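These are the structures in question, set out in turn.
Since every read-out is calculated from the coordinates, none of them should be taken as a lab result. What you see is a predicted model; the values in this text were computed from it and never measured.
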Structure 1
Amino acid sequence: MKHISVIGCGTMGNGIAQTFALFEFKVKLYDISLNNLDNAKKTILRNLERMVNKEVITHSELEKTSENITYTNDINSVVNSDLVIEAVSENIEIKESIFKELDAKCPEKTIIASNTSSISITKLANATKRKDKVIGMHFMNPVPIMKLVEVINSTHTSKETTNIILDLSKKLNKIPLTVNDYPGFISNRILMPMINEAIEALDQGVANVKNIDGIMKLGMGHPMGPLQLADLIGLDVCKSILEVMLNGLKNEKYRPNKLLVDLVNEGKLGIKSGEGFYDYTNSRKAEFVSKRFCQ
């Protein structure tokens with residue numbers, strides 16, 4: 001497998017494309033928006049320059065990695081790949097539409113993967129005629145740094161497909177761990193209820209943002225508190241994942257807390273909007289807690 005395509009150039013798509021390119025794969029990064037592609041190119045270059053400054057990679061590796069990525073808004077240019085990874089928003093209708101189109105246009109050998117953090121891989125596979133070649137590759141954010149790839153088998157995924165993806169993930173210096181297809185898989189089935197409970201505690205006035213996050217960092221050894229992590233993931237994404245688990249598992253414990261719903265409705269989505277539980281308008285390091293949650 002040498003030719004990889006990534007559909008969607010948001011934070012995750014950028015990170016996936018950068019990681020494959022760094023390990024000498026030829027990558028095509030697709031998005032419908034030329035403006036998004038331009039921003040993606042700038043973001044990836046900025047991230048690579050940061051890696052050079054930290055002496056993680058050399059300037060020569062930066063140039064080679066940049067050369068390995070082709071940016072395109074022509075879906076037909078990405079279909080002749082060994083692997084296509086979908087990394088668009090957590091919307092099953094959009095994902096199913098993409099999978100149907102890829103299935104119709106890609107050669108029979110192509111494996112189609114999704115970076116979804118919660119949506120059923122089996123449902124996505126059912127939108128294709130290559131059910132055995134559909135699999136989940138759930139990378140963690142930030143992709144170039146985090147070691148885990150959560151590999152999700154649908155009820156149709158063949159052992160051959162799974163083994164190919166496991167071997168491929170290892171070539172990226174990642175640690176792939178397999179799970180079966182249930183809402184939220186393992187990572188978010190455990191993580192999201194913790195984040196939701198932290199929001200519940202904040203909403204009830206048990207403690208403020210800094211103390212909730214501080215207790216989880218100092219007492220539980222977490223590198224980042226649950227509320228800061230929610231801001232990093234995106235509050236809209238957290239809400240969406242919880243709703244997928246609520247609908248899929250039919251258990252009220254997964255219902256998003258009202259405060260989370262209210263913040264999303266107000267457009268306060270975390271880092272990407274400039275404010276969530278923390279205020280990022282003056283600091284990208286989350287040094288300032290939003291005044292609303294200081295008490």
Structure 2
Amino acid sequence: MEELFVRCEANPLITAKDMPYQANTVFNAGAADLGDEVLLLLRVESCSGRSHLIVARSDDGVTGWKVEPRALLHAKQGVPCEASGVEDCRLTWMQELDAWLITYTAYGPDGPGIALAKTRDFRTVERIGLVFPPEDKNGVLFPRRFDGSYAMLHRPCRYNGSIWMSYSPDMIHWGRHQVVLPVRGGPWWDGVRVGAGLAPIETDKGWLLIYHGVKELAGDPIYRLGAALVDLDEPHLLIGRARRWLLGPQAPYERIGDAGNVIFSCGGVVRDGELWVYYGAADSSICLARAKVSDILDMIEEEPTD
């Protein structure tokens with residue numbers, strides 16, 4: 001099957017060998033376009049098995065990655081919800097706060113929950129704290145408010161594997177919970193569970209969501225990327241969803257690793273109308289694939305939801 005995204009010839013861009021210290025794997029990075037450079041907030045799994053988040057920068061977003069010597073976020077002593085590490089962050093620029101908001105999975109003794117933090121320079125960070133208790137994952141903030149409320153996509157792990165939407169007046173207290181992107185079930189490529197990926201992208205047709213979907217074959221999961229559209233003013237309303245996946249594991253570095261057959265994206269940037277999706281391949285490296293935003297929107301329009 002011909003896929004919409006084109007893989008970067010330099011893949012994999014970053015592996016554990018590029019870390020300034022011994023690490024097991026690096027994958028699932030949040031991404032930010034800072035104008036003169038692209039910044040990735042990498043998930044690095046140490047040889048203890050726990051994960052932390054560390055900054056990498058590149059002038060062109062492809063080569064010459066410079067990794068900071070120390071983690072920006074790691075399991076903090078005295079914060080029980082992070083005792084087993086911090087994972088899979090997403091980055092959202094909030095203009096009204098003049099800051100980047102970091103949503104990440106805080107892993108503690110009771111399982112994964114969603115936590116928030118804030119930074120302006122990616123050198124210091126202010127923790128906001130746990131906002132969705134275990135078990136919940138894949139938290140992604142929209143970059144603006146709706147009728148005064150912040151909006152977040154997330155996936156409560158015990159509710160059929162669908163993506164939910166919640167609203168908040170202050171990013172602390174969340175309510176108005178509802179399913180926005182249901183798991184399809186059956187033989188679909190996203191039939192077992194789905195999860196939000198990078199921060200939603202505002203287009204004239206709606207908010208573009210890039211999400212991951214999971215199918216199981218003989219008990220083994222396959223992770224692929226798909227696309228959907230939600231309403232510009234009421235983002236809990238689904239208005240379109242592509243039937244086909246956009247990117248699935250094909251290359252050897254996507255097929256073989258700590259978790260084989262996995263493409264999982266937490267971050268991307270739009271440059272000159274092209275979406276650059278940074279993704280974790282087989283839970284073992286950071287890779288890049290590109291597609292025109294207009295082509296993704298056309299695909300959603302051509303393949304309407306049932």
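Percent of Cα pairs over 35 Å apart was computed and gave 10; which structure, 1, 2, did it come from? Label of the source structure: 2.
With percent of Cα pairs over 25 Å apart, for residues 121-224 alone computed over the structures 1, 2, the top value is the one for 1, the highest of the group. Can you say which of 1, 2 returns -14000 when helix-only ellipticity at 222 nm (-39500 (n - 2.57) for each DSSP H run of 4 or more, over all residues; to 500) is computed? Checking each candidate, the match is 1. Computing P(r) over Cα pairs in 5 Å bins from 0, in percent, for residues 97-136 alone across structures 1, 2 gives 7, 26, 27, 18, 12, 8, 2 for structure 2.
Suppose you compute relative contact order in percent (Cα under 8 Å, 6 or more apart) for every structure in 1, 2: which one lands on 13? Among 1, 2, the structure yielding 13 for relative contact order in percent (Cα under 8 Å, 6 or more apart) is 1.
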